[in-house]
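Read-outs: derived from the displayed coordinates by stated rules, not from any lab. This structure is a prediction, so every number in the text was calculated from the model and none was measured. Cβ atoms are built from the backbone, for glycine too; each structure is taken alone.
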Structure P
């Protein structure tokens, strides 16, 4: 099987060249109910891992072919941080990349292992999943009762303190599991302590491993309002058709509560609102900042 795939145009991270560190089978220390891969027994290792040399050969060939790559993404049929030669691979990829950023899509458990913890510090962008700050809910969704979510959160706090790159947290909402105000408020407190650059909120959009359901876009939007301690990107495939007229004062009050992504503006701002936003940008009362590949409008 091919190790390198793409490029894929990701709304969250830009044009991405993927590296599958477990191309032959699912290898994960979680068995998440929402996973698009078939349910499988948890494991702490990748069997018969591909070599660093094999990976580098494919990456070099892909980079020669594709000139517009924003990120080189470490992923897997499961958890990429289980790859045994992770530190060496990251070192070598940093040597061959040019303008691209190096990204990992991890379930967050890498912070529990000191060697992996240190390895991830050499990445440009780290995306950790955190579906609940409540142990009971965490167990139901991620299905590994041996792991303490409080321990993960505390180690993520330490990782943020040491990490010089961009940190993204992803929350995936599952109907009947973590779709309540209390769940979001607990996550918001964890986010306050972890201090990610951005939080992505999504729901199930592919056939899951188990019989679980997504929440509606409306509920996803409502739940996102409880996350106030970091800029929020709602990763939904379905776009809103409702446009709103905002005055300049309305926009400033909106941005004071929460930064708005360019997607938020595209989906919800009328022509009048966009014109007022441009005036605020021209007056330097609002600025546009890039947070791990997604642009947000914020108050200056």
Structure Q
């Protein structure tokens, strides 16, 4: 079987896996809870980003308590947004008609909201599961990617989640493509560290100076991560399929398929770039054991 055929099969697995997640009960539960988060205007989204760039899930203090059974951590700095409210106009007693409807005008005020990283309590439902376990070939592949990133002048940092705001908010890693920078959460299994490394490496390779949507970029990065890991024998479907599903919600199947088709050559390029480094490390380890 040719490389192209193997890649096509792997991307077919992504498509089929996402469909299975979409029909699962856990996904329905996930959507029900996620629908309770407010859909903020562009203006408020920019305000949130300017104050808390790593923000992921936003709600007011009361909503965190009543809807999500979490509480805001004492001392957390509130994120300020703009909220409209109605003010009833006073009627003129001399001209008042009992049949007239009340008249209102819209005013605006600042209100406080908080990101999930500023809260503690009941976990939100999830359709992804952290990839567990350790395998020697995973270590070799992770080391190979670390060497590959050095060759391409990409800075990679492994950090404990408590030391980084974005990691505290629930992220397993993040990338700054235009700065050639990758951050990976250290306190998780090596298998998940590897998957995250490939995901963030894909961001750096695919998403410099692009106007693609956040959804588009996340689907591309995680699909590449699954396919690359799959080609070396690591199955990340337990995490990847749910993650891709969450970002492709509401997307037409034709558009989703096109995204997968568009990145097949990039996935192959990444595989071919890391493969010689990986096999060299495997061979070096084999020689060390013999002597």
Structure R
């Protein structure tokens, strides 16, 4: 069962699971097999399911107006709570419940990487969303239903946060981003290709010892200056004007996004996955971006 199957990740996952021979049941607002609010239908579909994957949540690739912030919160907490009550009610709950979370839960880190076991929780709006989301998720624990919170780095794929970054590069604004707590483009950018997210989900399903919060991120995060240089090469931009905080605010407003995407230093490592033997298909940034912009991800 996939909740949030209408988003870019949900559509990708539904297709990949079906291609791998799984029967997929979707939950969403419209056009899904089960509609939010239909408790009886949700419980019927969930009872006996092998896996529940919740990817529901208003995109954070937007301006943080009060209206958008309220939607970001409610779209995560209310749907997770509805799924949790269904998990608690059915006779045969799914053996594994995977709930989306975010690696943004960690503090601004330019001194050391945040691992699964030694990461420090940060502060601010995005962190409040993440901690509240995980609190709601784990509040619905039930024996026999393993729970894993997927603390995903910025997922690269069609329709993801990669789009505004590529647009900055195309507009000639893809130089080093200055401002915030870390200067000189040294802030770290943790990312993961959507194909590796899917592969990690299947890996976690097959490894019963993995539970609790798990970092889903490439083992090779890059500094901002390397990120923007890579994007310029991919889009063929000859130059990138460096942006200070004010200029970046103006550029972010133009592409309807937030400066946090570029100014927060996200330095995350997937220590639990690596220790369990998971191998990334796209461990390096440039091949990952080229696969998305040139390969099948955009057209599928």
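Where is mean count of other Cβ atoms within 10 Å over residues 16-23 largest, in which of P, Q, R?
On the way: P: 23.2; Q: 15.4; R: 11.9.
The structure with the largest value is P.
With mean count of other Cβ atoms within 10 Å over residues 128-135 computed per structure, which member of P, Q, R shows the largest figure?
Values: P: 21.2; Q: 13.9; R: 18.0.
When mean count of other Cβ atoms within 10 Å over residues 128-135 is calculated for P, Q, R, structure P comes out on top.
Given structures P, Q, R, which gives the highest value for percent of Cα pairs over 14 Å apart, for residues 112-167 alone? Show your work: numbers first, answer last.
Numbers: P: 55; Q: 75; R: 70.
The maximum falls on structure Q.
Taking distance in nm of label points 7 Å out along Cα→Cβ at positions 232 and 272 as the quantity of interest, name the structure among P, Q, R where it is greatest. Working shown, then result.
Values: P: 2.6; Q: 1.8; R: 3.9.
Greatest value across P, Q, R: structure R.
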